[in-house]
Structure I
Amino acid sequence: MTENRNAGPEVSAGGPRQVQGVRTRLATAADVPSLATLLVRLKRLNAEFDPLLAVRPDAEEQAVRVLEADLKNPRSVVLTAESVEEGNPRIVGVVRATVRERPFYVPEMEGVILDIYLLPAHRRGGVGEFLLAEATRHLKEKGAGLVTAEFPSLNEIATRFYAKRGFRPITSLHARRI
């Protein structure tokens, strides 16, 4: 499979998809340690935006537990993003998503992007948009008729990323420490 930097994602029948030297695939149990590290990096970034999102000391273990549960859940999607530029695949990103029911609304099933993280060296050039498109494709295959994204309100990077791709707020979650 060769890469075409001027085109959209490259696809081979049933094979991985890629753009800008990054390909996605469904995660496996062997990926969990690397993905957990990336997930904790995302959570630490979130903490920089809001002190109510301070990261627990056992965050890495929690990330492993969450990812292992996601891999067993038929409604969940966990994608691994791999850099393939040097011929030696290396995990550079993660996407966690799930499908959940919307009992009062149409469409009844919602695909939720829970986490999306890409190492800074691989951002730009359409890779984040590619990861979002891949997650959306998998969520649609699982029955989602709507895709939403959950992220900290004060994370300006995520707000701009999703707004640029047509996402808008539909609910709000407000908090205070007690």
Structure II
Amino acid sequence: MEDFLDEYGYVALLLGTFFEGETAILVASSLIHRGLLEGPYLVFFAFAGSFISDWLYYLIGRFNGKYFIERRPALKAKVAPVQAFFETNQLQILLTFRFLYGFRVIIPLLIGMSAVKPLQYLFYTLLGGVFWASTVTTVGYWFGRFLDLDASAFEENFIIIAICFGCFGIMMGYLIKRIAFRKVVF
């Protein structure tokens, strides 16, 4: 596995964060303390994979989302409350949707179908993406350092470790969701 990480580590991370962000970045960042990967590059490639994914789904929603929904009345009825929720909590969702495990596709699609302009989305994608990549990388680093993980630990216990990181991602998403959607009264 170390040879694979030496040769393809950052490219694999970029692809991993494109498809499944938290698990890929947590696994990769937990090996920083071993010198297999470097933190700043890891944050950059994790951000890049997520950024590309977010923009792909945003553009699909922007150019084809409304047409697709309009042609399917049953789906339109299911999407309407989600769109209404987005409109009332737009800022919170734009800043935290990457932390909402399991919503990495649907939220950028809905944002693309909303009134959010591309430059506005670019700003929030950059801000939220760098924050997400930095936060998850830091957590993964300290987790790997605390447990003294190495590449052989992942080879021998891959399924268990992937499940644990997946559960951690779900927990992080739940906590961020609870914090972000709390009603703030001024």
Structure III
Amino acid sequence: MRWRHHPWTRHLAWLATVIFFALVQTNWPDALKLQEVVPDLVLIMVVYYAIAEGEERAMFTGLVGGLYQDVAVHTVMGHHVICHVIAGYVVGRVSTRLITEHAAIKAGLVLLASLGQGTLFMFIQYVQQPQRGMIYPLLTAVVPCAFYTAVVAPFLFLALDAVMGRREAPGRGTA
């Protein structure tokens, strides 16, 4: 039996990749930075698992990655978690209705998920601290991050396919 097909090794590989990319995103953002914008690697993983294995795995990915982000960047506990979990659920449900084999579809899903997740995150921060504003951070942080994340996504999807192996979930397109 190949290691990729054994249930426990697949779960461990999933957990290791989520933690690895959350570590890279939070500890070495300067290595990823382009014009002061950093891609959301955890969100890319959430979308990857939403397409490949469904909303449940995507939501767990959002939980683990979001929890690490909340702790690492000193935000109120649960902000990243709730935004990533909602994104994982929505993309997981939407991806059952799409043919997700093409890289442009995947990048489009990442772009939309990033815009939605970023808007929700900024809305939560705005409710807690209205003096910070909401429109300016959306235009200067969320939109550029969403586009950069969508550009990086196909490359990270290829890397995840190589590590995790392409696996088609029942009733889903290929990741």
Looking at structures I, II, III, which one was relative contact order in percent (Cα under 8 Å, 6 or more apart) calculated from, given that it came out as 27?
III
If we compute distance in nm of label points 7 Å out along Cα→Cβ at positions 99 and 147 for structures I, II, III, which one ends up with the highest value?
III
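No value in this document is a laboratory result; all are computed from the given coordinates. All of these numbers come straight from a predicted model, not from anything done at the bench. Cβ atoms are built from the backbone, for glycine too; each structure is taken alone.
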